[in-house]
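Please go over the structures that come below.
Only the coordinates and a few stated rules stand behind these numbers; no lab work does. Just so it is clear, the model here is predicted, and its values are computed rather than measured. Cβ atoms are built from the backbone, for glycine too; each structure is taken alone.
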Structure P
Amino acid sequence: MYLQIRWQAIPEERRRAFKEAMESDEQTEIGGIPVKVSSHRVTDQYEPFDSALELKALPCLSDLICERWHPDLLEFLRGEIPSSMN
């Protein structure tokens, strides 16, 4: 029940994007490297990216491993995505 309540607290648009990505074989690029949109984990050592805002293309992302600091990482983690990136 608790997990259902947490799921319902997520905005509908994000829940829909998550469900669509989970069922997709589509790929996007993170730092020029092809990555499935259904990916749950990204490690900047293997998928190097200049901007953490690139990760917005991965609605299922739940595990992010960074070997270095990314200047816009806090913006991404807080969900403060500039409107130009939407």
Structure Q
Amino acid sequence: MVIPGLIEMHCHILPGVDDGSKDTETSVKMLRRLALQGAETVVLTPHYYSDSISLADFTARRNAAFANLQAALPPDAPRLLQRCM
């Protein structure tokens, strides 16, 4: 099923951040599948567990994963949104 203009509101697509995608290649494949389903925007929602990582370390890890993923995306990939801290 294709839903034009779809906004994916919950995903674990940032590579190596939580229990979702393990690497950038997998993340790009996941985004391609979402695009085929009509996704134009993907809201990044990685888990943050304060008992296992500091907020500063989590934020640095998340931002690095985001930058790596952005650099690997094809031009027609859905737009990625993340809350910056």
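Assuming 23 is relative contact order in percent (Cα under 8 Å, 6 or more apart) as calculated from a single structure, say which of P, Q it is. Comparing all candidates, it corresponds to P. For which of P, Q does helix-only ellipticity at 222 nm (-39500 (n - 2.57) for each DSSP H run of 4 or more, over all residues; to 500), calculated from the coordinates, equal -8000? Here the read-out was taken from P.
In terms of mean count of other Cβ atoms within 10 Å over residues 5-12, the structure with the greatest value among P, Q is Q.
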